Structure 1
Amino acid sequence: MSTPNYPLALALATAGWNNSETARRINTRAEQEGHRSVAVDRSRVGRWIRRGEKPRPPVPEVLAALLTEHLGRLHSPQSLGIAPARSVRVTLEETEHQALAANATAVNMPVEDYARALLRSALAVQKGTQ
């Protein structure tokens, strides 16, 4: 299941850039920086927003820099939801997995998304107590 990328959509709307304009700006800047293999089009930008797909490097850094310059406030690939994903493998006991799956079903979420939300919540609580 794909999840829309609301932070990216909001930043592009604030900048006043549609998907075509965003692609054009990324391609121009990437070429100026010597990244000859970057070829973003409007449909790709749309998938980043609608499906939460992540662009390949160097695009996240290029787009974050463009938005930072245009909007006058810091944007990072992480804040835009376009940073490369990092994987963490967690081994669960069968009963733990069953409980996780049951809770995810109860809130109508895929197990992976539910587990990710739990980890983020736990990390936020831990960060708040330090």
Structure 2
Amino acid sequence: IDQALLDATINKVRGRADVHMPAITETNVDKLREIVRHERRVELAYEGIRLWDIFRWQIADKVLVGKIWGAPYPNAAKYSSSKEIDPTGKCRWYVGKRSFRAPQDYIWPVPLSEQNINPNLRED
């Protein structure tokens, strides 16, 4: 990746008047990937796209694992009776544990609606 390609793609979007973002000059592919992934995480956080990025980039087995904690709620009765203690000390209650198993959790069945429109699967 060179600066000309960045200017023709990513920086073209970032340079729009309504965006006001500085140009990217990083041409190292690994560092650039991290920059783009971070921006997508921040910019698209509440648009329902992050999960699909995680699946497409196949990083779910790294980021969708671990304990799940609820919102901080000091002096909550449920928190005080929990066997799990919030390591941050913010009095969050323990919800459960999330695990994502690679590679099987990346593979989903083909939806029946898609199977039905495939002429090679019809029993006419």
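Identify the structure, out of 1, 2, from whose coordinates mean projected area of the Cα convex hull in nm² was calculated to give 14.3.
Numbers: 1: 10.2; 2: 14.3.
Attributed to the structure labelled 2.
Consider the structures 1, 2: one of them gives 17 for relative contact order in percent (Cα under 8 Å, 6 or more apart) as calculated from the coordinates. Say which.
2
To test your reading of the models, identify which of 1, 2 gives -19000 for helix-only ellipticity at 222 nm (-39500 (n - 2.57) for each DSSP H run of 4 or more, over all residues; to 500) when calculated.
So the calculation was done on 1.
Quick check: 0.60 is what I get for FRET efficiency 1/(1 + (r/R0)^6) of positions 15 and 71 (r between Cβ atoms, R0 = 41 Å, to 0.05), calculated from one of 1, 2. Which structure matches? Provide the component values of the computation, followed by the final result.
On the way: 1: 1.00; 2: 0.60.
Only structure 2 yields this read-out.
Taking 4.4 as the value of distance in nm of label points 7 Å out along Cα→Cβ at positions 47 and 95 derived from one of the structures shown (1, 2), identify that structure.
Answer for the origin of the read-out: 1.
As an exercise: distance in nm of label points 7 Å out along Cα→Cβ at positions 31 and 111, calculated from one structure in 1, 2, equals 4.7. Which structure is it?
1
Taking distance in nm of label points 7 Å out along Cα→Cβ at positions 7 and 39 as the quantity of interest, name the structure among 1, 2 where it is greatest.
1
None of the figures in this text is laboratory data; all of them are computed from the coordinates on show. All figures in this text were calculated on a predicted structure; none of them were measured in a lab. Cβ atoms are built from the backbone, for glycine too; each structure is taken alone.
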